[in-house]
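Take a look at these structures.
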Structure I
Amino acid sequence: MSPRVVLDWFWQPRRADGLAAIRIVLGGYGLFYLESRYKLLSRTAELPSDLFRPVGLARLLSVPLPPEVVGWLIAAAVVLNVAFLLGAAFRVTGPAFALLMMFLLSYRNSFGMVHHSHNLFALHLLVVGVSHAADSLSLDRLFGSRRSSTVPATDWRYGWPVALVMSVTAMVYFLAGVAKVLGPAGWGWASGEVVRSQVAVNLVRKHLFGEASSPLGEMLYPYVAVFTFVGVMTLVVEIGAPLFLVNRRLLAGWAIATFGMHYGIAWIMGIHFDYQMSGAMFAAYVPWSPLFDHLRTTTTRLTHWSPLRNALGHRAEAS
């Protein structure tokens with residue numbers, strides 16, 4: 001890939017409303033995460049200090065924070081999350097929310113098992129948080145405190161964050177695929193036996209601990225060909241992720257396949273990746289601007305539709 005192609009990819013002009021839509025989706029998911037994980041984050045702060053093994057931004061700490069401080073940080077995250085979602089004082093609240101969420105996620109992972117499922121969420125927040133994502137569909141835009149009149153509605157400033165979000169996503173999946181083939185199983189992942197073995201271990205573990213197992217996983221276990229297909233498709237989706245960036249249709253196909261892959265993992269193994277399965281991870285792949293144009297056109301047609309105008313006119317006269 002030539003440097004020119006890379007530059008065109010990152011500096012491609014895009015519309016402000018498309019980037020704003022991504023901000024809103026990420027902000028909405030952030031509120032869902034903080035609401036659903038509030039008790040978990042609070043309990044994490046009360047764990048014994050000898051379990052503390054700092055990772056990520058939590059490496060700035062040598063000892064755990066007092067539970068009261070963690071509680072205040074969670075409350076601050078909620079406030080900043082709302083500001084992020086609404087696009088209020090985004091020049092400050094955007095980066096602040098992204099960094100605080102990255103810290104809270106790192107802090108949670110510093111006690112026991114490291115969970116990687118929300119790494120992408122943290123990275124996406126960071127990219128969008130330092131961008132011009134509040135130049136449209138925001139309180140900043142409404143009150144004229146953010147967007148300069150010299151910046152057009154379509155600009156490279158709204159293009160690079162979208163391209164970077166998709167590029168970061170592709171690289172995370174690529175690294176996951178590389179980790180698989182560099183592991184003990186190597187390219188044996190493509191045979192299907194590795195995936196099948198993982199499903200078996202997961203089923204046995206859940207039976208031993210009295211957890212609900214996946215009926216679909218038990219039903220499919222005898223069919224090696226199914227897991228061969230799953231193994232091959234997993235490597236294609238993960239290792240091939242950067243290659244799909246070169247074409248919009250291929251990129252859309254990759255997003256759909258990856259979305260389906262995560263639901264397949266949930267149905268077969270009972271393992272849920274909330275950010276991916278919510279669809280929020282794929283916000284950058286949605287053609288928001290054409291959708292907004294279609295919505296405006298449809299709304300205009302409805303307002304000029306004769307039966308509707310007549311009905312509204314009769315109601316106005318009656319009132």
Structure II
Amino acid sequence: MAKLVQCVPNFSEGRRPEVVERIVEAVGAVAGVRVLDYSTDPSHNRAVVTFIGAAGPVRQAAFQAAARAAELIDMEEHRGAHPRIGAADVIPFIPVGDATMEECVALARELGAEIAEKLDLPVYLYESAAARPERKNLSEVRKGEYEGLKETIHLPARRPDFGPARMHPQAGATAVGARPPLVAYNINLDTADVAIAKAIAKSIRGSGGGYPSIKALGVMIEDRGAAQVTINVCNYREVSLHRVFETVKSEASRYGVQITGSEVVGLLPMEALLDAAAFYLRLEDFKNGQVLEQRLLDQNG
């Protein structure tokens with residue numbers, strides 16, 4: 001299989017579709033890059049774009065997207081439920097096919113240096129691209145969010161890996177990384193008590209003593225008037241979606257709360273959904289190759 005790189009940047013804009021469309025246009029204008037998906041969330045005030053291609057074009061597209069976001073998004077005016085530090089908040093590279101994590105790490109570091117130099121933005125490296133072990137976890141990089149980082153970016157422990165030790169006056173800062181595929185998964189609750197969502201999130205995330213490959217927060221979704229557990233499943237083979245769902249369901253029941261629904265943000269591997277289907281249907285000796293589309297892909301690939 002060819003060496004391909006997937007990029008899934010998250011932007012701090014989910015309420016102005018015309019802005020998101022201009023960012024997507026900047027990505028799609030790069031030859032050799034294919035935009036696979038993009039979605040917005042008004043409550044989180046966030047957009048997620050997914051594109052793929054060879055390393056060089058993908059890096060170029062990621063830079064163009066970051067530049068367009070820095071031009072169009074003013075972090076001084078941004079409010080939303082999701083943690084963030086900048087307009088182009090996070091830019092992860094994910095290896096696909098024969099591409100390696102080491103190649104994605106090199107790509108992330110090259111892009112980080114380019115963004116810092118050409119856009120005058122502070123850039124932090126995270127996950128596999130992290131230059132400092134304490135920055136491997138994205139939540140540590142985003143601690144205090146945009147407002148907090150403005151006050152602490154000059155301190156030695158908070159200085160960026162590239163660029164000035166000050167926030168960009170409009171675009172804030174950017175985190176660039178390399179990581180395996182993850183599933184962005186949200187579970188909605190039938191309560192407006194965000195403290196319950198926060199307690200559930202703490203119980204399932206690795207840093208709270210839960211599943212090591214789970215990151216989770218409890219947030220309030222204003223347009224629903226309901227609390228949500230927003231989750232990153234960083235290794236769906238280690239912790240399946242159905243296990244996450246059932247654990248949240250069990251924890252919620254302790255508070256007399258039920259799940260009203262769940263949602264996936266962006267794209268996810270088919271295997272993750274097939275595992276959940278096999279679990280809930282109690283399929284015996286089920287193989288992913290029994291799925292028609294998967295069999296066709298296997299024969300054509």
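Every read-out reported here was derived from the displayed coordinates using simple, explicitly stated rules and does not represent laboratory data. The model shown is predicted, which means the values in this text are computed figures rather than measured ones. Cβ atoms are built from the backbone, for glycine too; each structure is taken alone.
Which structure, out of I, II, was Cα extents along the principal axes in Å, for residues 173-276 alone derived from, given a value of 46, 28, 22? Intermediate results must be reported in sequence, preceding the final value.
Values: I: 46, 28, 22; II: 37, 36, 27.
Traced to structure I.
Assuming 22.0 is mean count of other Cβ atoms within 10 Å over residues 13-20 as calculated from a single structure, say which of I, II it is.
Clearly, the read-out refers to I.
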Task: Origin of the value -20500, where helix-only ellipticity at 222 nm (-39500 (n - 2.57) for each DSSP H run of 4 or more, over all residues; to 500) was derived from one of I, II - done: I
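Once mean count of other Cβ atoms within 10 Å over residues 181-188 is calculated for every structure in I, II, which label goes with the largest value?
II
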Open item on the list: I have 19.4 for mean count of other Cβ atoms within 10 Å over residues 53-60, calculated from one of the structures I, II. Which structure is it?
Closed with: II
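One of I, II was used to calculate relative contact order in percent (Cα under 8 Å, 6 or more apart), giving 16; which?
Values: I: 21; II: 16.
Label of the originating structure: II.
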- [ ] Using mean count of other Cβ atoms within 10 Å over residues 197-204 as the calculated read-out, with 21.4 as its value, let me know the right label among I, II.
- [x] II
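Among I, II, considering only mean count of other Cβ atoms within 10 Å over residues 37-44, which has the greatest calculated value?
Values: I: 13.9; II: 18.4.
That would be structure II.
To test your reading of the models, identify which of I, II gives 11.8, 37 for Rg and Dmax of the Cα atoms in Å, for residues 85-132 alone when calculated.
I
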TODO: Taking 0.97 as the value of Rg/Rh (Cα atoms, Kirkwood Rh) derived from one of the structures shown (I, II), identify that structure.
DONE: II
